[in-house]
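What follows is a group of structures, each given as structure tokens.
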Structure P
Amino acid sequence: IVLLGNSITDAWPRADSAFFASKRYEYVGRGIGGQTSPQMLVRFRQDVLDLHPVAVAILAGINDIAENTGPYDQQATLNNVKSMTELAQANGIRVILCSVLPAYDFPWRKGREPAPKVMALNALIKAYAAQKHVTYLDYHSAMADSRQGLPPALAKDEVHPTLAGYRIMGPLLEQAVATALKKK
């Protein structure tokens, strides 16, 4: 199972090595800090297709919203997620589309007010997942506080999960993988 993403994906094995040692599924982390969805799409062949996984979990969008590589365009981000989904499906790889994690603010780009943008993008990703009959993994609902951000116990910097945050994500991922593997 390839986990495609950004710094949230990249840091997970270091933060919660016990989860990755459990070996219920073999997870291959392909997270690169700061990356946006177009950058993930560019590396999709080498980081996903060339590994021939049974499934890929795609976590993309937070750095798009943070405007790490230019102005945020919701439709462009969704289109990149769609392209990655189509590439995976064309290669017989089951797809898990992950919600963007909650974010109330970005420590590296203050005042962007990401929470409503995250919720809007998640709604589009969820609808697309339903349309394409792929598994939608909703991290957001399980982790959001009343501000629609990550509470301090789950992320000290508003964006990157703590061990407690990853411990919420782990069982949700396992459940999503089990669901995805049951799909034809």
Structure Q
Amino acid sequence: MIDFTTLAFDHAPIGIVLSEDRVIKRCNATFATMLGYRAEDIQGQSFRMFYGSDEEYQRIREVGIAALKRNQDYSDERLLRHCNGDNIWCRFRAHSLTPDAPLARIILSYALISDSAQPITLSKRERQVLGLMNQGMTSKEIARDLTLSPRTIEDVRARLIKRFGVRRSADLLGRMTELG
């Protein structure tokens, strides 16, 4: 008979770890592979191996503890050290099974940020500027319409161009269309 729970854990498209006191008790292949290991090689190991220094390892311990003690999930984005020494950027989520001692038994998930299809989050100002750019307005026209300085509009436009890795405003609008 197929054990669907094990099947789902082992083949989930995100990294999943069961940890006790910051030691990996069980992890799926997705987690191990994203860090350059085989699951059996890191089970029983401390999470220390994924941080650049003891100080970083100790500092990251305190992150999110308060939320976990209140029986809430915690999430952030963090760097982990790949086996080749490179750092990878991950979206991290944690759910403690023992809120009184949050790290005693905890379920963790990791997703590579470059692989995640997260919705685009734009500030109100960024949405306004993009909307008016899409109508063909210049920075001066947008500034007048929003009662802002043209320099402010240029700054918003430049940040968006850099954020989405394009060279020109037209490319930015094209990228927004591609992303929905």
Structure R
Amino acid sequence: MSMNFFLINYIRKKHHFGRYKIVKALIAGHGKELLDIGCGSPAKCVKPGSFLRTAGYGQGIDIVPCKLEFPFKIGNMENIPFENKKFDVITAIEVIEHVDKPKKALDEVYRVLKDQGVFIMTTPNNNLLFRSFWCIWERTVGKEWKDTHLSPLTKSDWLGMIKKSNKFKIEKVIDYWGINLIFKIRKI
């Protein structure tokens, strides 16, 4: 293993776990029923269920089977396998950009979120900085992620889609490392 491999994995872990800490702070005090959409492994250097372990509670869904110490179901963001108004808090960390129909995904989140529930999503900001980084990433160490971003949207695209839905109130938007966005939105 080269020194570059260890350095890249160190940076990736810092990036992922830094987001997890922010998301954990954003969900604090918002209820006991947590669903983490896409709870599997976001990178080979991060174990499945890492955000649920960081939060300390909840259940997860992913399109790939996972062995977790938390309740788990196979599922996806465009067809969430739970009844209406089940969750106080839903998280989707680096997931929504991988779905073909982000509006349908937001509709599904709305459906399973309790009234006044909180949804936290993180996603790349498809700005020039991110596109430059991603172009290099896909051609080098991130080859497994090539062509997986099905909904590459900018901050203004996401804000417009969320506002236009008339289903959520945007409470906070955090620009993370200049390439990622963290949205805290509430069901209205």
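A short reminder: the numbers here are calculations on the coordinates, not readings from a lab. Treat the numbers as computed from the prediction; the structure is a model and nothing was measured. Cβ atoms are built from the backbone, for glycine too; each structure is taken alone.
Among P, Q, R, considering only Kirkwood radius over Cα pairs in Å, which has the greatest calculated value?
Q
Kindly point out which one of P, Q, R the value 3.4 was derived from, the read-out being distance in nm of label points 7 Å out along Cα→Cβ at positions 100 and 132.
R
Ranked by FRET efficiency 1/(1 + (r/R0)^6) of positions 28 and 140 (r between Cβ atoms, R0 = 35 Å, to 0.05), which of P, Q, R sits at the highest value?
P
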